[in-house]
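Structures given as structure tokens follow.
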Structure P
């Protein structure tokens, strides 16, 4: 009977060890599951906070904002000019002298252009004033004709 008791004790010990190990595994699985739930909840919260523009920006398809093209173009021009001056075959002093010579006449050219535009605008204004006067005289003439015709008619008006 001693052997039966030994087997029974061993079986009980194995059962208790298996039960303890199962409790540990269950506890670990619960902990892992709760960590996964927390992670998924965090991801869902983050996704709810994202807008369409955020997602498009992330994948490289951001919507264009007004003025972006002009700003980018201006920056490109400035960078290109800077690189051109840096890698120019002439020294800085020679390049500056050359630029001063080229741009010296721009002020005078601008003044001449402004004067031409002003003269043309004056001519257009004068022509417009003449047309307005003609229209005014024509309207006055027709209004007086209508007034005369209305004053000369007696009796009911008939449309012929």
Structure Q
């Protein structure tokens, strides 16, 4: 029986999940390859947000630009509130914690979930251990969870964890 729905942030709750597109919009402070390399390190806590933003002329302007670029899916609040009446809801996102938390708290998105789990401490999607970690935190079996994600790699990895139900593009 399904008890929990794990929901990705970028590309599911938001319309934009293309990091390269975001980078093009006025933030050409380092080559995209270096930015992506930093991103992958920062989302698993190998480097800090300050290290990720190293070289940015105006860090707050960059962050404000990042936050203003997020376009939320229409009706997401209503859908989550309806689902939460019947299921445990958990946001499961690959992100830099210190970058995402201010946004989800400002928009009160964290209040729509029972648990918010952001990649870190060496764990991120599509690592199958991240999905198992989520189940452990929630006190649930993989067969009791559904993952909603926009990336095929994350869906495929979650499916490797016995009985994990997945919904995606």
If distance in nm of label points 7 Å out along Cα→Cβ at positions 91 and 131 is calculated from each of P, Q, which structure is the one that comes out at 6.1? P
Structure responsible for 13.2, with mean count of other Cβ atoms within 10 Å over residues 75-82 calculated and labels P, Q on offer: Q
Match the computed value -11500 of helix-only ellipticity at 222 nm (-39500 (n - 2.57) for each DSSP H run of 4 or more, over all residues; to 500) to one of the structures P, Q, and report its label. Q
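Thinking only about distance in nm of label points 7 Å out along Cα→Cβ at positions 43 and 123, which of P, Q has the largest value?
Numbers: P: 7.4; Q: 1.6.
Ranking P, Q on distance in nm of label points 7 Å out along Cα→Cβ at positions 43 and 123, first place is P.
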For percent of Cα pairs over 24 Å apart, which of P, Q scores largest? P
For FRET efficiency 1/(1 + (r/R0)^6) of positions 59 and 139 (r between Cβ atoms, R0 = 35 Å, to 0.05), which of the structures P, Q scores highest? Q
Identity of the structure behind 0.05 (criterion: FRET efficiency 1/(1 + (r/R0)^6) of positions 99 and 147 (r between Cβ atoms, R0 = 41 Å, to 0.05), calculated), options P, Q: P
When distance in nm of label points 7 Å out along Cα→Cβ at positions 11 and 35 is compared over structures P, Q, which one is greatest? P
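Rule-based calculations on the coordinates, nothing more; no lab input. Please read these numbers as outputs of a predicted model, since none were measured by experiment. Cβ atoms are built from the backbone, for glycine too; each structure is taken alone.
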